[in-house]
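> These notes open a run of structures that come right after.
We did not get these values from a lab; they are worked out from the coordinates using the rules stated. Since we're looking at a predicted model, the values are computed, not measured. Cβ atoms are built from the backbone, for glycine too; each structure is taken alone.
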Structure P
Amino acid sequence: MEEKLDKILNLLDNLSSESARGVLIIVEGKKDVECLHELEIEGDIIAVKAKGRNSSDRLSEIEERAEDEVILLLDFDRRGREMTKYLTQRFEEMKIRSNITFWKELSALLRRDVKDIEGLPAYIETLRRKIGKI
């Protein structure tokens with residue numbers, strides 16, 4: 001359990017470094033953005049499902065703000081997997097590389113314990129409590 005927590009925290013630290021380097025992070029919703037901020041990941045984070053914005057507007061905004069790479073960090077459920085695949089294809093058409101490494105590694109570590117990004121802070125806190133690191 002401690003090893004799992006260390007791996008998750010290391011991944012989040014690397015994600016934070018990439019974000020600080022200017023790589024745009026794409027999540028599903030506003031709560032996901034807030035959770036990444038809670039986990040001390042700053043930088044440019046965009047929710048693809050924003051109220052009052054259609055997906056075409058969001059993709060245009062991402063194309064304007066992204067340089068040559070984006071990090072996709074959508075939820076780990078079926079809809080998140082489908083959206084990751086769809087966005088990867090769309091960004092490829094826009095000549096923007098989709099980095100899904102963080103998504104794949106977190107998904108493998110979290111398995112069925114966490115289905116979305118917004119559940120990550122509570123899960124980390126639960127792991128810390130279980131191993132006595134709070």
Structure Q
Amino acid sequence: MRISSRGRYGLRAMIYLAGHEGAHPVPLSEIAAREGISPAFLERIAAQLRGAGLVSATRGAAGGYRLARRANQISVADVVVALEGPLDLLDCVHGSRACERSEGCPSRRALTRLDEAVEAALAGVTLNDLVTEEMSQ
């Protein structure tokens with residue numbers, strides 16, 4: 001698994017929104033300017049995040065984006081999966097038919113553990129954790 005620019009920028013935008021939780025909706029132009037993200041690219045990212053139910057949008061002069069759930073209820077895994085797809089490191093870990101040797105493959109057990117560790121690490125960190133960590137630095 002490799003996290004692309006889409007995933008990295010999306011996570012940065014979500015952390016920015018988490019830092020403004022409870023405030024007015026944040027315009028994408030503000031996020032783009034503060035985070036150094038192309039506004040057009042951020043619009044596509046925001047559409048995916050909205051489709052995944054992670055952000056909501058308000059139209060109008062005072063419109064913008066906000067988190068659809070509390071920051072302590074959205075994990076890094078939620079954001080990455082919404083933007084990148086499943087966290088699967090290898091097809092053979094999640095599907096026995098991906099490789100004719102998968103049933104008796106000794107390396108599959110090790111790769112399964114690695115896959116589970118990556119998933120647990122990303123699922124174990126919330127946007128709130130990242131905002132709190134950033135504020136304490």
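> Starting from the value 0.95: which structure in P, Q was FRET efficiency 1/(1 + (r/R0)^6) of positions 21 and 125 (r between Cβ atoms, R0 = 25 Å, to 0.05) calculated from?
Going through each structure in turn, the value belongs to Q.
> Work out which structure the value 3.4 belongs to, where distance in nm of label points 7 Å out along Cα→Cβ at positions 69 and 109 was derived from one of P, Q.
Structure Q accounts for this read-out.
> From which structure (P, Q) was percent of Cα pairs over 24 Å apart calculated, if the value obtained is 26?
P
> Upon calculation of distance in nm of label points 7 Å out along Cα→Cβ at positions 45 and 117 from the atomic coordinates, which of the structures P, Q produces 2.8?
The value was obtained from structure Q.
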